[in-house]
Structure 1
Amino acid sequence: MHKYYKDNALKIKEFMGESLIYISDDIERIFKKPFNEAIDEIWEFYYNEILEVLPYIGGDKVSGTFNLTGATEQIAFGVVGKRYGMSLEEWGILIQRATEMYFKNQSGKLKLIKYALKFPKLVNIVMKKTVEKNRKNAYENPGSFEMDLIEPTEEFPLIMHYKVCPIYDFSKKHGYMEYMPYLCNLDYTLFKLFGVSLYREKTRADGDEYCDFKIKKDAPFPKVWPPHVLDKDDPLK
């Protein structure tokens, strides 16, 4: 286990509880035990089986670490929940609900993001700096998030292509690919909360060479369920 994860284990576990508390009734129903005991069981699996082999991608220096640990905690919830009869689809519905409620309760950050996305030209300027920061971080920590910022159009004022996704790479290496379509689908939930319409044609989880994030101007919000990756006739493609 990387020293960063060992040193920050308590903080990472606290986030697991904070992010899943919104579905505590469902977790207690599925696990047939108090919420805190269920979290302890999920954490034990996460710490020993996932955190032990999770790649280090920069720690607190990069926001992607939060994405990586958060997503893999949700995988741990899915794996342990399966022991109690929780289906993959039920897990997907629950993590969508938990994610939506968690970010709704981060009202300050949510308002800031929603306000910033009203000015895509400014966001593109900021994202150029993020691209360069990610590129430097990937040089120091291979396998961390990498993206390209694509020239915007009138229809799509913000376009990003994520070429490297450590969540996908980790899931593929360790046999958790069945969870990826549901994790990718959370992006639609988040962007709807941000007040913008995400239109996506490609994902690594669907075998594509990159994940595209395209913000479509003055467009209706795409549906957030069922997962788009699982729909081979997805109208966004």
Structure 2
Amino acid sequence: MKVICAGWGRTGTRSLKYALQTIYDAPAYHMQNILLNKRDAQLWHNIIFNKPSKINWDEIFNGYEACLDFPSCNYYKELMEKYPDAKVILTVRNEDKWIKSWNVLNNQIIKSFTFKFLSKIPYTSFYLQKKIHNKAILGPEGMFKGYKKDEEIKSEFLKWNQSVIDYVPKDRLLVYEVKDGWQPLCEFLNKPIPDIPFFHKNKTKNMGHMSRFIGFTFILIIITVVILLLTIFRKLI
């Protein structure tokens, strides 16, 4: 583990993921890994709900050189202790733009019929991810401290950013906006600047890729169920 990212989701973490993967030529762990992997969803569910006294972080992060977004950022202090040579990046963003982006994600994706349907199917990654989302982000013990109003959530967002700045040694921390591109990132990591444009993924105005992925998963499940029912029906006749 070379980089621990302590910034919240919707601060450019997906763009930074691709940047770090390019710099280190190795995978970077992002919240979307949980949606794509039931095993990882189960591991995080156990950490968040059962609070084990000792966490085997290598079981999650083996093979990854960086971690970003929720719920990894919730545990940046523990990860700093586990990986003492890793550097810390705090992705930041104007709080008004951040809450607007968060609300788009929440309204277009999390509250969509497809996501709500998939998250009700027991023991799937979507089911576990929804429980993780509610506990680690929205709930009283989560990042939002149970607050519902935009102004209260923005306040928690700013408090979190300041707490990271206060906690992490200055020589180990980069406070970073993805709009600043390669230069401050590569200088901080002592890496050459790649000869490609910086990544700009998952913009608020373009959430279509995530919607398409969830929609594709929904269609795939429906097709699987139909095939299963047809197979059972044929056996019966």
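Quick rundown of the values:
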quantity: If percent of Cα pairs over 14 Å apart, for residues 118-189 alone is computed and equals 68, the structure in 1, 2; calculated: 1
quantity: Per volume of the Cα convex hull per residue in Å³, the highest-valued of structures 1, 2; calculated: 2
quantity: Label whose coordinates, when mean count of other Cβ atoms within 10 Å over residues 30-37 is calculated, return 14.8 (choices 1, 2); calculated: 1
quantity: Which of 1, 2 yields 27 [relative contact order in percent (Cα under 8 Å, 6 or more apart), calculated]; calculated: 2
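Read-outs: derived from the displayed coordinates by stated rules, not from any lab. As the structure is a computational prediction, the values presented were derived from the model and not from experiment. Cβ atoms are built from the backbone, for glycine too; each structure is taken alone.
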